[in-house]
Structure I
Amino acid sequence: MSEIRKVGVCGAGLMGNGIAQTCAVAGFEVVLMEAAQVPLDRGMGMIAKSLEKFVEKGKMTAADRDATLARITPTTNVADMKDCDLIIEAIIENVEIKTALFQSLDAILAPHAIICTNTSSLCVIELAAKTKRPNRVAGLHFFNPVPLMKLVEVVKTIATTQDVIDALFAFAKKIGKEPVLAQDTPGFIVNRLLIPYLLYAIRCYEGGLASKEDIDKGMQLGCGYPMGPLTLLDYVGLDTTYYIAQIMFDEFKDPMMAAPPLLKRMVLAGHYGRKSGKGFYDYHG
């Protein structure tokens, strides 16, 4: 089993910069790649801001912050990934764009290198099959916010070899995460259970069962959840939920996974939740 020393992260958005930060904090050399300089600079700025919060709260020294930032090399050139032992892709959820990136990486990486996707819903073997190393491709699904959430889903395809899974479990533990093994089916473990729950909460609200506030309060106080389903939908993003639901319904044809009419209409209206300022609740101001 090859040791993972250098990590490449593709995509400097919310998930990508969180993954890069987490790996660098754990002592790994990290190459953070974006398609353009502006989003790359924005991602590095978010990492610096996040680390500064840890310093302010006394969870990290200023020296550790500086050392962590020094371990991250930002780039817009995929060729700078060639010496990485592990690649974690966290770009747009588009099969064609991901496939093109996987093929570019496959051509320059050493034979021992592992390529992982942070996808929450796409078929991992579909990406793996387009490379010359399908046995060394897997899913590595982190949760937002990455520096704080302890879980990572390690996704095994029908082609992934056990040594790769073992290496990813060891890596996840080194960066302070708790890995769980999931099979390569839409939603993996968490979203397979979470999405039908969220969709049914929308149906309950849509059908007039109770107010949105009471639905949320009921699940918080009755089940001990940190937030209710409609608040969680606003946090995750209604557009993201709608997209995952469509992929899951297409695969399983389970009515529980079909998007309710209200969700579709809210997405069409641009009511995505917190990120757009309005979802089930209003966040303007």
Structure II
Amino acid sequence: MENGIYSAGYEIRVRSLYLREEFLDNSGQTDIKSLLDNLENFEGQAIFNEALNYTPVNLMCNYFFRMSEDFYGMVDWEGRTCDFSGELWEQVLRVSKQYGLTERNREWEEVADWGYIFDFSSMVSRERQAGAQGMVLVGYPSEEGMVNWLQMSSVAINANSAHKEGAWQFIRFLLDEENQALVTQGFALPVHEGPLKESVEEYLYDYYHNTYTSDGRHIIRKPLPEGIEEKFWEGIANARSTSYRTEQILAIIEEEAELYFTGDKTVEEISAVIENRVKLYLAELE
């Protein structure tokens, strides 16, 4: 279509992160520098989350850079150049090393946890568990503050297809309101707003009104977490997709920064290598 590739999303997932409240400001937000300062000044021995089972660079560097379009000014897409020598870059590495998971620190205190939003029920459960640990749903740092990561499953029609009309009918079938309601039964959110609202309303009705089992026993349910409905809808509204063009740079950082975490290279050494590789990548872009 007009020399471009277009697709239609049929289900979404929102990836977020719970973080200890003390690392944020009073509004539950923070900018990247304040977040790094708060994490670096924490006096205890802590990791982000052992259950995620990631290496330090996979978990931490990607967490700080994932939702940034230009890595907070480190990459100039138009000028096709980059600078990985500033204080913010070095602080990201220091904090990543401080909180990243290794074999030596698996028993340390956890200050973060995963926060997928793929249905209302799962968010209620996660909110209770994380809240008991003093964590709040905050998301990923970006230039605009803390945001959630929108992941979408999409379909497109091959421009060379001999059956474009049939393919389009299938896409319309996926996006039909009745069929979108089936998405709510799995680990995903429908793109159709109607079925999503209905699934939340059904959960709330069942929670408050269906309080007896089939054999007549009364079910005593805990109160829902405070403001859970607002957090659910705000979490979805606050989500945005990542930039496809940052993936290759994240992969370069992931590969080269590992040598800093293992102690095989200094900050200056890995920074120089990363900068050279990123410049080569940028120069090859059309």
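Can you spot which of I, II the value 31 was calculated from, given it is relative contact order in percent (Cα under 8 Å, 6 or more apart)? Label of the originating structure: II.
Comparison across structures I, II (criterion: FRET efficiency 1/(1 + (r/R0)^6) of positions 137 and 161 (r between Cβ atoms, R0 = 41 Å, to 0.05)) gives the highest value for I. One of I, II was used to calculate mean count of other Cβ atoms within 10 Å over residues 89-96, giving 16.2; which? The read-out was computed on structure I.
In terms of distance in nm of label points 7 Å out along Cα→Cβ at positions 145 and 217, the structure with the greatest value among I, II is II. Set I, II, criterion distance in nm of label points 7 Å out along Cα→Cβ at positions 113 and 201: the highest-scoring structure is I. When percent of Cα pairs over 32 Å apart is calculated for each of the structures I, II, the largest result comes from II. Of structures I, II, which gives -12500 when helix-only ellipticity at 222 nm (-39500 (n - 2.57) for each DSSP H run of 4 or more, over all residues; to 500) is computed from the coordinates? Checking each candidate, the match is II.
Computing Cα extents along the principal axes in Å, for residues 121-192 alone across structures I, II gives 34, 25, 15 for structure I. The maximum of mean count of other Cβ atoms within 10 Å over residues 233-240 over structures I, II, that is, the highest value, falls on I.
All of the numbers you see were taken from the coordinates with simple rules; none came from a lab. Predicted model only: the values in this text are computed from it and were never measured. Cβ atoms are built from the backbone, for glycine too; each structure is taken alone.
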